[in-house]
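Read the figures in this text as sums done on the coordinates, not as results from a lab. Note that this is a predicted model, so its numbers are computed, not measured. Cβ atoms are built from the backbone, for glycine too; each structure is taken alone.
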Structure 1
C-alpha cells in the first residue's frame with residue numbers, strides 16, 4: 001500500500017482549496033525535502049487553475065500546524081561535509097517555494113491550530129492571511145536563533161512587514177516560541193481568532209467575510225510607526241537592537257547578530273537582495289560548531305526518556321488527577337504546572353496559612369501571564385479552579401500521581417508519603433508516588449513505603465515553570481512501569497526527563513558541588529566577587545556562582561553541600577567561606593537582572609576564614625573560569641564512570657537544561673571533547689600541582705584520551721541503581 005504524501009490538495013465544489021499537511025506517525029508535520037517538493041508541485045498546479053477562489057493551509061496533526069524544518073535532516077547536514085553551502089542552497093530553494101505561495105492570485109489563509117514555529121510560521125507569513133485557534137495549544141514563534149541558526153525561508157523579511165520592525169526584532173532576536181493566539185492577534189501577526197473546536201470552519205467563515213484590499217491588522221503605536229517609517233528612526237531601532245544583541249550574545253552566539261543583519265538587509269535593499277542575504281547568513285550560521293551543538297541538544301531533548309517507554313508494551317496510563325504535598329516555593333510551582341496542563345490537583349500542607357500562601361503564589365504566576373497576554377483571563381481562572389487547597393488527606397485517594405515537595409528532611413518526607421500511600425483506595429491501581437528531593441537518596445525514603453515499586457524521585461528545578469529539566473530517579477525497587485509513567489508525565493508537563501541513578505546529589509547537584517566549592521575557594525584567595533561572577537557569565541553561564549547561590553538559597557545549598565561532602569569528600573575540598581555564610585544575610589544587592597554581590601559582607605567573611613592570610617588580588621577572569629569549569633568537567637567524568645546517566649550526551653542535556661551550562665559548548669562533555677581530552681587531562685594535572693587533589697583527573701578522562709575516545713559519546717549503559 002502506497003504511503004500517503006506529506007502534502008495533499010483537495011479542491012471542493014465551492015472553489016475553496018485546502019492544502020493539507022499530513023500528520024506523521026510521531027510529532028507535528030515538518031518541512032522535509034520531500035514535503036517541500038510536494039508543496040511546490042501543488043502550488044504550481046494552483047497557479048494554473050482558474051476554478052479556485054480561496055486557499056486554506058491546514059494541518060491534519062492534532063495540536064500542531066507546522067514545526068518547520070526537519071531537524072533530523074538538519075542534524076545530518078550539519079555533521080556532514082560543507083554544511084554552510086548545503087543549508088544556503090536549501091534556504092534559497094525554500095524561499096522560492098514560498099514566493100510561489102505568496103504570488104497565488106486567490107486569497108490564502110493559514111489555519112493555525114497548535115504549534116506554528118520556525119519554518120511553519122514562515123510558511124504562514126507567506127500567506128495573505130492567518131487565523132489562529134484560541135486556546136493553550138496554539139503557539140507561534142521563530143525560535144531559530146536558539147538552535148544557532150536564523151529564519152531562512154523569508155522570515156526575517158516578511159515578519160517586519162507584517163507586525164512592524166520593532167515587534168519583529170523582539171520575536172526574531174529572542175528566538176521567541178511562545179506567542180499565544182491572543183498575543184499574535186494583538187501585534188497583528190494573525191488577522192482573527194477562530195474556534196478551537198473547528199478552526200477550518202472558522203477559517204472558511206473568515207474567507208467568506210473578506211473584502212478586496214489589503215488586510216486590516218492591529219498596528220504598532222503611532223510613535224513606533226513614525227520611527228519605523230523614516231531611515232533615521234529605523235537606524236535608531238537597529239542601533240538599540242545591536243547593543244542588546246551584543247549584551248546578550250556576548251560574542252558566543254553568531255546567530256542573533258546575523259539575524260539582525262538579515263533584517264537590516266531587507267530594509268536597505270528591498271526585493272530579492274534581502275532574501276539572498278538571509279540565505280547566505282543562515283548558511284554561515286550552519287557552518288558553526290554552535291549550531292551543531294544546539295541542534296543536537298534539541299534533538300536529544302525530544303528523545304530523552306524513550307528507553308523507558310520502549311520497554312513497555314503500550315503507552316503508560318495518563319494521570320487524570322494529581323496531588324502535591326507541600327505548598328511552598330516548589331510545591332506551589334509544581335501544582336501550578338500540573339493545573340496548567342489540565343490536570344486537577346490537590347495541594348496539601350499542614351496549615352491553612354501555608355496553603356493560602358501556596359495558592360497566592362500560583363495566582364501571581366497566572367496574573368503575570370495575563371498581564372503579558374500569554375494567558376486569557378478566563379483560562380487563568382479555570383487553571384486556579386483546578387488547584388484544590390487541602391490541609392487533610394481528602395482528595396489524595398483520587399490522585400493517580402502524588403508528588404511530595406516538603407522540607408528536605410528524610411523523616412518528614414517518609415511520614416508525608418506514607419500518609420499519602422495510606423489514603424489510596426485498597427483496590428485498583430496504586431498511585432505513582434514521587435519525591436522532589438534534590439539530595440536525599442530515594443532508597444532511604446522508600447524504606448517507609450509498603451509499595452516501593454511505585455515510588456521514585458521526580459526532581460524539578462527552580463523556577464518550576466521555566467526550567468525544562470526533570471531528573472527521574474528510580475530507587476532500587478522501582479518498577480519499570482513506574483519509570484515509564486514518570487517519563488510520560490514529565491513530557492506531558494512540557495519538561496525533558498533525564499533518567500538518573502540513585503546516588504548522592506543525583507546528577508546536576510553533584511556536578512554543581514565542586515563548581516560552587518571552587519568559587520568559594522577563589523573568594524577565600526581574594527577573588528573579587530563581581531569579577532568572579534562576570535568570569536562565568538562571560539563563559540556563557542546564565543548567572544555567576546554567587547548569583548546562583550543567592551537564587552538557590554544559602555540554607556538549601558549548605559544542606560546539599562553536607563550530603564555531597566559526605567559522599568565524595570575524599571577527593572573534594574570544602575569551602576570554609578561558603579560553610580560560614582549566614583542564610584539570613586542577603587548575598588546579593590539589587591533587583592533581578594541587575595544584582596551585584598555584597599562585597600562588604602563577603603570581604604568580612606573572607607578575612608575571618610582566611611586566618612589573616614593576605615589576599616591574592618591578581619586573579620584573572622580566565623583563571624577563575626578555568627578552575628570552576630574544569631572542576632565541574634572532572635566531576636562529570638567521575639559521574640559517567642559511576643553510571644549516573646546512560647551517556648555523556650544525557651549528561652550534557654541535563655546540565656544545559658538544569659543549570660544553563662553554556663549552551664554554545666554543547667555541555668560539559670562536548671566542551672571537553674572540543675578542547676581535546678588530552679589537553680583537559682594536562683590542564684587538570686597543572687591545577688592539581690598548584691591546588692591539590694581536588695583537580696586530579698578522573699581516570700575515565702585519561703582512558704578516553706589514550707584511546708582517542710569521546711566523553712560525550714561515552715555510554716556506560718542504563719543508569720546503575
Structure 2
C-alpha cells in the first residue's frame with residue numbers, strides 16, 4: 001500500500017511538472033526560427049555545459065564590480081551531489097531492488113554516501129548563512145523576498161529531513177543491535193543524539209523524515225518553474241545553445257521584403273533562443289551593475305528588460321490559452337443550443353450567453369494589452385543602451401541582451417517610425433552625405449591636404465586599404481589622429497591607399513540604432529566598392545568600422561581581412577619594421593574601447609604598444625578595464641543623441657582623472673571625442689591629454705629613447 005501511495009504521488013507530481021515544462025516550452029517554441037543551427041559543434045556545446053553549468057566558471061569569476069558568491073557555489077555544487085541521493089530515494093521507493101546499495105560496489109558506494117552526507121551539512125550551513133546575510137548582515141543590499149525565503153526554506157528543509165530520516169533509521173539499526181553504517185558520519189552523529197530509542201519510535205521517525213523529504217522535494221520541484229529559480233531549468237539548455245562564434249554581437253540580416261516583421265514588436269518575433277534566454281536569467285544583477293546606462297541613472301536595467309520579455313511571453317500565452325479554451329466552450333454550447341432549439345434571439349441558453357461574455361472580455365483584455373516594444377518596454381529604455389556589451393560579457397548563462405535591444409529598436413524605427421529627433425537628423429545626414437555630421441561628401445579627403453596620400457585610383461593594388469571612417473575624415477580632433485596614422489604607416493614603409501571620395505559611412509550608427517534599411521543600403525554600396533577594388537586587407541582606426549566591416553559585411557558578400565590600427569602597429573613594432581622612440585608622456589592609462597575589446601576580443605595590442613613606448617611613470621590600469629571596461633557612452637548611436645542626467649563619459653572621465661595620469665591613450669575616435677569632452681568639462685584639458693595610440697607613436701619619433709631611459713632610471717632611483 002505504501003508503495004502504491006508513493007507511485008501515485010510521484011506520478012501526479014511528475015505529470016504536473018511535465019505539463020508546466022510543456023507550457024513553458026511551447027512559449028519558447030512560438031519564437032521565430034534561428035538563422036543558424038544550435039546543434040552544430042556538439043562536443044564544444046557539451047564542453048560548455050560542463051564548464052559553465054556544472055563547473056559554474058562564469059559565476060566563480062570575479063570582476064571590477066562583483067565578487068564570487070562562494071556560498072552560492074557551495075549550495076549549487078552540494079545540491080548537484082545530493083541530487084544523486086535524492087534520485088536513489090525516488091527510484092528505490094518505486095523499485096526497492098534498484099537501490100544503489102544493492103547494485104553499486106562498496107568501493108564506490110561508501111565514499112559517495114559519505115560525500116552526500118557531508119554536503120548535506122555544508123549546504124544546510126550555507127543556507128543558514130544566506131538567511132543571516134539577508135536579514136542581519138546586509139539587509140539593504142540583499143533584499144529579502146517571499147520567493148527567496150521559500151526557496152531557501154525548501155533547500156534547508158531537504159537537508160534537515162535527510163538527517164531526520166537517516167538519523168532515525170540508524171538509531172533503529174542500533175536499537176536492533178546492529179552496527180552504525182561507516183559511510184554517513186553526520187547522520188551517525190544525529191543518530192547518537194537521538195539514541196537510545198525504541199525500535200518502534202525509530203522506525204516511525206525514519207518514516208516521517210522520509211515522507212517529509214519526499215513531499216518537500218516534489219513541492220519544490222513544481223514550485224521551481226514559477227519562482228526566480230526557474231534558471232535551474234533554463235540555464236543548462238541556454239548554455240548548450242549559446243553562440244559559440246567569436247563574434248558575440250551576431251545580429252542577423254533583416255529581411256526588408258517581409259513587411260510583417262520589421263524588427264521585434266511582439267514577443268513571438270524574437271527567435272526561440274532569445275526567448276529561452278529569459279528562462280535562464282539567474283537574477284544575479286551583474287548585467288545591470290555593469291551597464292553604463294543603469295549606472296548613470298537611465299531607465300534601463302538589462303536584467304529587468306529580460307524579465308519583461310518573459311512576463312510578456314507568459315502573460316500572452318496564458319491569455320491566448322484562456323481565449324482558445326473559452327472559444328471552444330462557446331462553440332460547444334452553441335452547437336448544443338442549436339440542437340436543442342435554444343439559440344433563438346432573446347431566448348439563448350444562459351450558459352452560452354455567459355461564455356460569450358467571458359470570451360468578449362478576454363478578447364478585449366487581449367486587445368487592450370500594451371505592445372511589448374514601446375509599451376511594456378518603454379522607448380527610453382531601448383534608446384538608453386550604448387550596445388557596449390558589458391551586460392552580455394558578465395552574464396553567467398550567456399544571455400544576449402544587446403541583440404534584443406537592437407531588434408526592438410528596428411521595430412521602433414522601421415514599423416512605428418519613432419526616432420529621437422537628433423538621431424533622425426543623423427540618419428538624414430548619413431542618407432544625404434554618407435556621414436552623420438552632414439558635411440558634404442566632396443570634403444571627405446580634405447583631411448589629407450598636404451600629405452600626398454595615395455588613393456585607390458592612384459595606387460590600385462596596395463597591401464592595405466586604410467579605412468579612414470567618418471570621424472577620421474570630418475571631426476577636427478580625430479583628423480589629427482588620422483594624419484598621425486599616415487605618418488606612422490610611412491615610417492614603417494607600409495604599402496597603403498585610401499578610397500578617398502569613394503568611401504562612405506559603414507552604417508554602424510544606423511544599424512545599432514535600428515535603421516536597418518539605411519544600413520543595408522550603405523553596406524551594399526560599400527561592399528560593391530570594395531569588391532571592385534580587389535582589396536583583401538583593410539586597416540581602420542575605428543572599432544565600430546572594424547566590427548561592421550569584419551562581422552556585418554560578410555552578410556552582403558564582403559569578405560575581407562580587417563584589422564584595427566593598434567593590431568597593425570603592434571605587429572610592426574614586434575617585427576622590427578617600426579622603430580618607436582621614447583614616450584611623449586610620463587604617466588599614462590589606457591581606456592578600452594567596447595567594440596575593440598569586448599566585441600572583438602583585442603586587449604593586448606594597445607597595451608603592447610604602450611609597453612614598447614615605456615613611459616617613465618609607467619602605465620596605470622584602470623579599475624574597470626579589459627573585459628570589464630566602462631563605456632565612453634558613444635556606441636549604439638548614442639554619439640549623436642542627447643543624454644539626460646549623469647553623463648556616461650563624465651563617469652568614465654572621473655575614473656581616469658582619479659589615477660593622476662598625464663594622458664589617457666585611446667584606440668577609438670568615438671572614445672577620443674567623448675573623453676576629450678569629459679576632460680574639458682572637468683577643466684583638466686591642460687593637465688591631461690587624450691591621445692590616440694597612433695598619435696603617441698608618431699610623437700615618440702621626436703623623443704629619443706635614451707632620454708626616456710634616463711628618466712625611468714631617475715624615477716626608479
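Data for the structure
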item	result
At a computed 60, 18, 15 (semi-axes √(5λ) of the Cα gyration tensor in Å, for residues 298-521 alone), which of 1, 2	2
Structure with the greatest value (metric distance in nm of label points 7 Å out along Cα→Cβ at positions 18 and 690, set 1, 2)	1
Which of 1, 2 yields 2, 10, 17, 19, 18, 15, 10, 6, 3, 1, 0 [P(r) over Cα pairs in 5 Å bins from 0, in percent, for residues 458-585 alone, calculated]	1
Label whose coordinates, when FRET efficiency 1/(1 + (r/R0)^6) of positions 50 and 146 (r between Cβ atoms, R0 = 30 Å, to 0.05) is calculated, return 0.10 (choices 1, 2)	1
Structures 1, 2, by Kirkwood radius over Cα pairs in Å: label with the highest value	2
Source structure (of 1, 2) for helix-only ellipticity at 222 nm (-39500 (n - 2.57) for each DSSP H run of 4 or more, over all residues; to 500), computed value -17500	2
FRET efficiency 1/(1 + (r/R0)^6) of positions 90 and 338 (r between Cβ atoms, R0 = 35 Å, to 0.05) - structure with the largest value, from 1, 2	1
Origin of the derived value 1.6 (distance in nm of label points 7 Å out along Cα→Cβ at positions 322 and 402; candidates 1, 2)	1
Parent structure of the calculated result 20.8, given that mean count of other Cβ atoms within 10 Å over residues 538-545 is the read-out and 1, 2 the choices	1
